[in-house]
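So, here's a batch of structures to check.
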Structure 1
């Protein structure tokens, strides 16, 4: 659903960043606690936003609480800068944060808000990665009681979650989780790393950038601080593996636009039913096209 945000921005109606200063201060205090306890789901009073829950309200509240004049913000959805969710959230930031720049280039951004992807370009210490999260607790699939889940997290008791992974191996000969792969942070708390693909999970490990995860509907914020261990749950005899983009002959499929063989690919089907693969990260793809002086949309030979 394509929703545009038209808001009056006079000083009497909205403060910088839409949220009032008390709300932003509380979110920042919550972020500090989340950083101090890596992976811990820190509760906060999630505010109502002019969009439905589930459309990135948690990540947006984190972004609006941290943003300041002089910052440059990048917003992506499934790796793309031009999807409906990314365009609307970026437009909302532009409306409510005068003096703040927006960009589609990963290297230019100080704040990167993302739905379900981590950029292909390596992040730096000067950047903050903010992930939108629909469901923050990986234990919800094995324990319905939140009170009991809190005890399990505190005791680092993830035996039932490991049992679920083992049952997958018994039934399918592999762990079938394709996204939201449970990941242990700093040797204790296991998090739901947002619906990022398996391909992105290793990028959480020892990332130089601060990674913040905001769940507005569930009223939780948690963090992976810079240079912190992030280990996907796995077994010694069934190691964790990422998506396989090899063809039937064992060759790695290239992006149909830029020819990249080192990026996460989306599978596309044209009107004739033919399959092709293309970079999920639009900025990475455009950058490679520019380097090769290739016209966007033209497949590389």
Structure 2
């Protein structure tokens, strides 16, 4: 080992992260959408027991990390995990493994197939070099937003736009009772009155309607851009609504292209900070070229969240 030079930068790019101990690394595994088979999980546990410290770490972005892996065991770890069955994640200035909730597969609140979207993004964009900084993508199936999509560089949240067929309405009032945002009230004619400005696209009215009078007129993702956490957090803001599920990869690719161009020469910088520097109109204009039907007319810059104590001597 003394004669072997370790390129820590390249190792980290491939998901091997230097620990405090000599020649010891954390190996970050690729788990798109946070989903993994039980058999695969058992295999990872066996490898962690054999080569690691006897435990794994579940990262906040749904990755599984093998702890305390010796550099000399890298080849054996990769071989026993099976490279085709279990790929290593990425670090550094690259598109990271996308996170996602369970989506609409089994969650009654889910509006879109977030798992499918996460796998598509992982397959087509994972590891793409940004040239500037990390790039995180997260998927939430509904406005409950469990994955906190707005704190990602691109965060996508399931959305549905309801439309009422008045002829099928039996004036039961269930839709108004279920609308916690106050977007639906019962009018003088005992029919629902829809305040569109208050709608958050949750689709609860559609789910509760006993006659299917409420239907989904549009469905897709609300796309927020510019979020990040860390020392200087930003909350991403809305750039598109009802983005079709089958256009997610193209949309993220377009955002990446703008980021790579505008951040040229700026060093290590996230897209949210580039938006603050360039202004949101630049990104809106860029996205509107390829997605005119879903890009919003206007938005606001990413919102700065000051989580730090005042600077200076305590």
Structure 3
């Protein structure tokens, strides 16, 4: 079984997670930029973070046979902080880099005018750079948030079929599907979706244009939830081809819209480490 986790925050995970993910069948991930928990105070902290997503994380992932790409953006949680908004001016030079396969995650947190501005600006950046967009739908008042998100997408220059609406659930999936967007679902231990509900959604709406992710981060989450969904799909009567479509071919198709997806991992394997360190180090 091959698995592509299309939304996971490996910056907040350990190297042991990479090893466990590879054992479970994960061979590719996309890491969207997100809120780190501690508020950032300047665009410079975003620049260091973006550099890590383009440098250190692909290097670390490759040692465990996992292809790592990223999506870059000013995330919704910090879009209203005037100290962070200038990062929008820094994004264009980063969106031209090879490892960037989408603009994201963008969208709404509290549905404020500042978030309206950041979402519209970054949808335009996606269109300008010929990249797809990964859109975070809010965790509160989800249906209203989805509808406001769809209004922003329809008003933008980015076609709906280049937009992945993430964190969907049973209340938002139909309208997202009817809009022609790609459909993203985050499977968590306690919140968002669980594996059984995910399989119910797939049974009702089908596997086309559906992406399942763990969205694992520094909170209570599990980077192996993608494998749990795959196994439950098989037990529930879905075919191996259905599983491969949802867990591999759909994310490949969506992020392949960037023209930058590279799934071969050069130099996979930990090899020699430095004086007993558990992982190779970049640089000298």
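Read-outs throughout are calculated quantities, based only on the coordinates presented, and are distinct from any laboratory measurement. As the structure is a prediction and not an experimental result, all values here were calculated from the model. Cβ atoms are built from the backbone, for glycine too; each structure is taken alone.
Where does the value 18.9 come from, among 1, 2, 3, when Kirkwood radius over Cα pairs in Å is the thing being computed? Label of the originating structure: 3.
Kindly point out which one of 1, 2, 3 the value 18.4 was derived from, the read-out being mean count of other Cβ atoms within 10 Å over residues 104-111.
On the way: 1: 18.4; 2: 15.4; 3: 24.2.
Computing mean count of other Cβ atoms within 10 Å over residues 104-111 on every structure in 1, 2, 3 gives 18.4 only for 1.
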